[in-house]
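Input: structures, listed below.
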Structure P
Amino acid sequence: MIHIGGVSKVYRSLRGREVRAVDNLTLEIRPGEVLGIAGPNGAGKSTLIAMLLGYLRPTEGGISIAGLPPRQFVERHGVGYLSELIGIPPRWTVEGALERYGILAGVSDDELPSRIEDVIERMGLHEHRTKRVRQLSKGNLQRLGLGQALLRAYSLFVLDEPTHGLDPMWTVKFREMVAELKRPDRTIIIASHNLEELERLADRVAIIDRGRLQRVVTVSRVLPMTAATVYRLTLADGLAAMHAVFPDAIDLGRGDWGVTAGSLHDLNLRLVEMINRGAVIAGIAPAQSALEQEFREAIEGVLT
C-alpha cells in the first residue's frame, strides 16, 4: 500500500547549515499490516510521519500511498491520525470536539450522531462527554484523541505514541482495538518508544536512528534469542542452589535474579539442576524481549 523510495528530508538553517532528519530511507508497507516504528529521540520518526501525511515533502526520493502522493491520498481518502501531542482547543467539550472532528473527517450528517455515540462508548467517555477538554486528565485526553481518529473506517491509520498516558486497563483495551481494526485492506502504523507494546501489536517493526532505517524486525514469539540471553528468575526458595548453578547471578531485588544462559537447552538443564538441589522457582522469563535485543543491537551498531 505504501512505497517509500530513497526518501531524504534535509532542513536548512538561516546560516545554510544542513540537517538530514531522514536519510535515504526505503520501505514497503503492505496492506493488512500493522507496522511499528521505533527509534530514539531525534531519530527522524516525526519527520517521516509528517511526510507520510503530506505535511512535508521529501527533499529527495518519493512516497506513494495506494499509488497517490500522500497529500492527494489524504485529501481523497482521509487518514485516522493521532498525533503525539494532542492539541484540542481547551474550551471545546468532549462531545463538541468529536462533532467538529467528524465534520472535518467528512462523516455525513445522518451518520455523525451514531459515530459519536459509538466512539464515546468505545473509549469510555460517557461521564466526560459534557466536560471541557481542559478538565480532562492526561489519560482521558488521550482516549479522546484516539476516539477522533476512529470516527471513520479509514484504510490507513497513523498513531503516534497511542498508549502515552493510558493506564494499564486502557492499554490492554487499545491492544484489543488494534486487533479489531486489523483487516486485509487496511494498514496501521504505530510509532512508539514502548517496545513491549510494539512487540504485542505489530507484524513488523522498522527501527530508525539518525534518519536511517537500521533494520526491519519481523515480530514473532519465536524470534531467536542472542547467544548470551539474560533471564529474570523469580526464586521462592533455594538461594544456595541458585548460586551453585548460576554463580554470576545478579540480585534484581524482590526475589528476582538476573541469570545468563547460552541457549534454551542450557537454561533448562540448569533449572533442572536447581530444582534437584531443592530450589523452588516461581518464574522465569527473558529479561529483555527479542525486539528489545534487536533494537539495542541496531542502535549500538550505529554508535560504534
Structure Q
Amino acid sequence: MKTDWQTKKLDFNIKDKLINLSGTCFWYWNTFYSFLESCGVSSSVYRQFGKEGGKYQLMRSILELLERQERYDIIKNIAGQFYNFTPSEDEIDREKANKLLVDFRKIIGSSLLEDEIDKKEVEKKIETIKIISEQKKVYQEKLLKLKNNFFILCTSNDKQKRGYDIEKLFFDILDLEEFEYKRPYKNESEQIDGHFKYESFDYLVEIKWTNEKNKQEEYSIFDGKITGKAQSTRGLFLSITGFEDSFINKASGNNPRIILMDGEDLVHILEGRTTFFDLMKLKTDHFVRKGNVYIKYRNEK
C-alpha cells in the first residue's frame, strides 16, 4: 500500500499500527521521548498530553494533532523511524514487538524509504537535532551540578543545614524532570516535606538524613500524616541511610501506602543511570503487583 505523505489524511491501518508500536516497543518514557524528538516532535508537543493514558494514548494524541496541523512530514518521520526500528529494551515483549514491526513494514512497503526529502526538510531535521542535543547538554550539566552538591553534603557536619539542603536537592531533581510538585510546607497541625504528583496519585514526601537507619517510629509518624488524606494520596519516604527491618515490615503491612527510597537510589539518579521517573515506575510496579515497598534499583539490574 502506498501513501502520499504530503497530501492524504493518515490511513487508519497505519495510524493503528503506529499507536500499537508505541505502546509495545518502549518501556521507559525517556527512551520514548527521545524517539519522538528524533522524529521532529518537540517536547512542548508531547508534554501537553501528559502520561495518564500511557504511550498508546500519547501517540494517538500526537498523530491527531499532527494531522490537524497537516504536518505529514513529521508523521512520515515517525513511520520511517519505526520502519527501521529494532527493539532494544529488555523489559518489553520483544516477540510481540517484532511481529508488529513486520506487519507494519508490509503495510508501508518500500515506497516510504524511496521518497525523497527536499532540502528544506533536511535543514529542519538538522536544526531539530541541534536543539535536542543542546537540551540534553543542559540537562546533563544541571544533573552534574546536583550530583556535586550531594557529595559536598556527604562531607557536611552541619546536620540541620544538611537536612534542609537534601530536601532542596530532591525537589531540584523533580524540577529538572518537569514533575508537578510543591516544596516543604506547614499546615495548621503538621510539617510536610513537600509533595509531588505521579500518574494518578499525590505523594507526600518525608526526607531524613540521620546517622542511623530509620526506625519504625518514624514510619508511624509519617503514616499519620497520610491518614485522613484523600484515597489517592500515597507517601514517599527518602532515607539517605536506609531503614531498619521493623520499619520495612511495618510499611509492607496491610494496604501499604508508603514507597521507600534510600541514598543508594538517589545516587543512581544523580549518576545518570536512571531517572526519578523511571525509578518511580520500577517502585510502583513492584508496589502494586507484589506489595514490595523497598525494591531497589540495583536489584533489577
Structure R
Amino acid sequence: MVHTSLSLARQYELDKRRLLPEYIILVRHGESTANVDSSVLETLGDNRIELTQRGSSQALDAGKRIKQLVGDQKVHMFVSPFQRAYQTARNLRHALEENIMWTTVDANIREQDMGNLQTNFCQQRKEQQQIGRFYYRFHNGESGADVFSRVSVFWRTIQELNTNPTCEPVPVVVVVTHGLTMRLLAMRVFGWSPDTFESVWNPDNCHLWVLKKNLGIPTDRPYDFDFTHGDAVKSSLEVQVTLRNGEKQWKILEDYLSLPAPRTWQKEIALQNLTQQYKLNPGEIVDVDFFANKQFTKFL
C-alpha cells in the first residue's frame, strides 16, 4: 500500500512537470515616471506610479514581439497589482487580446516594498550597495530575500497551473512584473546562489526574458533561457586576479552566467574569458579569486 502511494505521488509529480507551460515570458513594465525622476517616490506611493508616454509605447511594441512568438497559442497572463504593471498589461493586450484566456492579478509578483514613502532613498541605496540587494531590507520595507520567498510561492502557482481540471491548460504564461522581481523569479527557476543573483543586471523597461521548457533538465523547473526570442540577460562579477608578476588587481568578469554551475569552480574558463576580455597575453593572469574580501568560507 505504501509502495502504491509513493508510485502515485511520483506519477503526479511527473505529470505536473510534463504539463508545465512551454513558454514563460517575463516582462518588465514600461518606463515609469519614477524611472525618469526618482524623487516622485517621496510624495507618491510606489504602487501608484504610472507609465510615461514612452513607457506606453514600449509596452505596445513588447506586445507585438510576444505575438510573433506565441502565434495563435493561448496565454495566461499574470500581472503585478502596481499601476505601471496594469498599464503595461493593458497595452500588451492590444496585440494579444485573442490569445489571452485568463488574466490573474497576483500580489506575489509586485515590486519590492521599499517603504510607503521612500524618504532618505539615496542614503538607503548606498547602504544597499554595501550589503547587497538580496539581503538589504529597506526601512519599513522588504529585502530581496523577502521577495524571493513570495516569488517562490508564485512559482508553485505556475507549477499547478495546468493541473487544474476546471481550467483548460495553456502553453504560454506571460508575467508582467518588475525588474528585481524578474531577477528573483529567475533565481528561483535556475537555482542561482545569492552571489549569482547579485551579478545579474536589471532588465531594461519592457525587456522580455523568455523561458522555454526543456524536459531534458532533470529538475522540477525544466527551463532554459531562449535568447532567440527573448532579450539577453546581462551579468558581471568583480573578481580579484593575480598577474604573472604577483600583482593583484580587481577586474570585471563579463557574462558571468555563461560559466557552467557551480561557477566559482570554473577558474580555467574564467581565466580564459578574462584574458580575451582584457586582450592580455595567455598566462598573464595566473589565478582568479571569486571570494576575495567577501564574507565566505573557502572550501578546498
Report summary line: Working back from 1.3 (distance in nm of label points 7 Å out along Cα→Cβ at positions 65 and 257, computed), options P, Q, R, answer is structure R
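Starting from the value 12.4: which structure in P, Q, R was mean count of other Cβ atoms within 10 Å over residues 89-96 calculated from?
Checking each candidate, the match is Q.
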Query raised in the report: FRET efficiency 1/(1 + (r/R0)^6) of positions 49 and 273 (r between Cβ atoms, R0 = 41 Å, to 0.05) was computed and gave 0.25; which structure, P, Q, R, did it come from?
Result: P
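FYI, it's all coordinate maths here, none of it is from the lab. This is a predicted model, so every value here is computed, not measured. Cβ atoms are built from the backbone, for glycine too; each structure is taken alone.
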